[in-house]
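Structures incoming, each one as structure tokens.
Readers should treat all values here as calculations from the given coordinates under stated rules, not as data from a laboratory. These numbers come from a predicted model, not from an experiment. Cβ atoms are built from the backbone, for glycine too; each structure is taken alone.
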Structure 1
Amino acid sequence: METLRVSGKSRPNSVAGAIAALLRSQSEVEVQAIGPDAVNQAVKAIAIARGYIAPDNLDLVVKPAFVKLELESEERTALRFTIRSQPLAP
């Protein structure tokens with residue numbers, strides 16, 4: 001499963017495009033964000049990605065979770081969004 005890391009300066013439309021492309025090819029992707037600005041951009045990107053995959057008759061299932069990451073010898077808490085595609089409900 002591919003992992004995308006989102007920062008507070010990430011462009012939601014670009015992240016959404018990456019999410020949609022990965023969901024079309026792999027059906028599951030993970031998005032990680034640390035800090036309120038990054039989480040905000042990640043949530044916006046997920047919402048936009050849902051619109052990008054709707055024409056392919058796909059919808060999203062998102063499972064958020066807290067995870068501990070080791071960055072530069074420092075432990076940080078991140079939000080991990082595990083995103084899975086599924087057929088659009090009729």
Structure 2
Amino acid sequence: MAADRNDRREQESRRILKGIASEAGPGESSLAARVSKRAHDHLTAVDADQSDRIETWGTRIGRVLGMVIMIGLAVWLFRLLVSNG
């Protein structure tokens with residue numbers, strides 16, 4: 001009975017370890033590299049229809065403008081909080 005319970009625990013442990021290994025295998029890049037690649041792909045409109053140049057460039061321009069506006073708002077908020085503090 002105890003041996004059966006240990007076998008089940010061992011099987012469950014192996015299943016969990018196999019799942020973790022498949023998510024982040026030795027060939028996987030670091031978190032920073034994955035985030036950087038994802039941000040690059042987003043800003044360069046990799047997901048847009050590459051055969052339509054207008055859509056691709058419109059997506060790129062819109063995403064870059066959105067990022068610039070977000071950074072500007074963050075700087076404005078930071079300055080507002082620091083000047084009133």
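Can you tell which of 1, 2 yields 13.8 when mean count of other Cβ atoms within 10 Å over residues 50-57 is derived from it? Considering all the candidates, the number was obtained from 1. Work out the source of 1.33 here, i.e. which of 1, 2 gives that when Rg/Rh (Cα atoms, Kirkwood Rh) is computed. Corresponding structure: 2. Matching task: 5, 17, 21, 21, 15, 10, 7, 3, 1 is the computed value of P(r) over Cα pairs in 5 Å bins from 0, in percent, for residues 34-73 alone. Pick the structure from 1, 2. Answer for the origin of the read-out: 1. Match the computed value -27500 of helix-only ellipticity at 222 nm (-39500 (n - 2.57) for each DSSP H run of 4 or more, over all residues; to 500) to one of the structures 1, 2, and report its label. Corresponding structure: 2.
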